[in-house]
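Only the coordinates and a few stated rules stand behind these numbers; no lab work does. As the structure is a computational prediction, the values presented were derived from the model and not from experiment. Cβ atoms are built from the backbone, for glycine too; each structure is taken alone.
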Structure I
Amino acid sequence: MPVQRLNHAVLYIRDVERSLAFYRDVLGFRVQVEIPGRAVFLQAEGSTNDHDLGLFAVGADAGPSAAGQGTVGLYHLAWEVDTLAELARIRGALQRAGALVGESDHATTKALYAKDPDGIEFEVSWLLPADLITDDVRAQGATTRPLDLAREIERYGAETRGGVGVSVPV
C-alpha cells in the first residue's frame, strides 16, 4: 500500500458548534459542508483537499476517550506547517485559547501539542529540511528536549520552508 499522505481525519466530538468554533477560530479551518448539530467537514487553511477534518457529534453526555489510559486507540494527529513563523503564530493562538499543553524539540521536528474542547490531543509541527540536518542534530537522535522556539527561529530562520513530510535525505 504506497500511501502518499493522510487525506483526512474524522473525530467524534460532543458539540459541533463548540468544536467548529475552535478549529475555525484557533486553527483557521474553513467549513466545506455542515449538517447543523450533527457534523461538519472542514478544510485546512491553504488546502485544496475536499476536506481535511470531519467532526461528528455524539452528544454532550459522551465520556472522555480512554485511549492510552487502559484502552487502545489513536494518541494524536499531527499537522505540519511550512515555517517556524507559522508555528509561532499557531502557538500564540493555542495559548490564547488555553489549548496548548506541551512543546517539544524532537531534533528534526519542532512540535506543539494541544487539546481541543473535547480533550482530543493533536500536534502542530515543523520538520527540519533534510539539507539542514547536521551531525549534532543526528546525535540528538530520539531524545526529546523542551522547545525553544525563539532559538530555533534564530538558528533556522522564521521563513525557512520545512521538510514538508520528508526530513531525511534521499
Structure II
Amino acid sequence: MLLLNNIRKTPGATTSRKRLGRGQGSGLGHTAGKGDKGQLARSGGSVRPGFEGGQTPLHRRLPKWGFTNIYRREIAEVNLSELSKFSGSDVSLETLKKDRIVKGRFDRLYILGNGEVKKAYSIKAHKVSASAKEKIEKAGGKIELLPIPTKAPHSIRTKAKKSK
C-alpha cells in the first residue's frame, strides 16, 4: 500500500548537479562546457527574449492595430421569443430597428426558432430557420425570403474616391 511514509523517488528522477570548472579530469574543467570564446562563453552572455539574430523580430513585423475586414457582413439574429416584444405584425430589419428590438448597423436579418409565436407575423428576412418557419406558418403567418446582398460594402468608398 502506498503511504506518505514509504514514497520513494523514481530511480533517475534526481541527479547531482554538474560541478563546472573543477579541473581537466572532471570533464567540465577549462571552458566549463561552454566551448571556446563567443557570446555564449561570456558571463551574462545570452540574447534577450525575442531576439532573432539581427533579423527584425516577429513582434515588430506584425501589425499592432488589428485587422478590419471590409467585406464583413453584420447579421441581426432575432429569436421568436423577441418578436413577442414587437408591436407590429410586419417584421423586417427596418421595422425591428424602429421598434428598438435590433440595435446597431446590420446588413441581414436571420430569424431563429427559440420561443413561441403568439400571433400571425408577416416576415421579410434573409434567412429563417426550419423550426422558426414551422412555428410561424402554424400561427398563420407568412415568410418572404429576401435575396442576400452581394455588393461589397467598400464599393461606396471607391465611388467617393473616383468622384474627387
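Hey, semi-axes √(5λ) of the Cα gyration tensor in Å derived from one of I, II reads 30, 17, 16; which structure? Please report the intermediate quantities before stating the final value.
Numbers: I: 30, 17, 16; II: 69, 32, 11.
Computing semi-axes √(5λ) of the Cα gyration tensor in Å on every structure in I, II gives 30, 17, 16 only for I.
Which structure, out of I, II, was FRET efficiency 1/(1 + (r/R0)^6) of positions 36 and 76 (r between Cβ atoms, R0 = 30 Å, to 0.05) calculated from, if the result is 0.00? Walk me through the numbers on the way to the answer.
Values: I: 0.60; II: 0.00.
Derived from the structure labelled II.
One of I, II was used to calculate relative contact order in percent (Cα under 8 Å, 6 or more apart), giving 15; which?
Numbers: I: 20; II: 15.
Only structure II yields this read-out.
In terms of distance in nm of label points 7 Å out along Cα→Cβ at positions 20 and 132, which of structures I, II is highest? Intermediate values should be presented prior to the final figure.
On the way: I: 3.8; II: 6.6.
If we compare distance in nm of label points 7 Å out along Cα→Cβ at positions 20 and 132 over I, II, the biggest value is for II.
If helix-only ellipticity at 222 nm (-39500 (n - 2.57) for each DSSP H run of 4 or more, over all residues; to 500) computes to -6500, which of I, II did it come from? Can you show the working numbers first?
Details: I: -6500; II: -4500.
It must be structure I, since only it matches.
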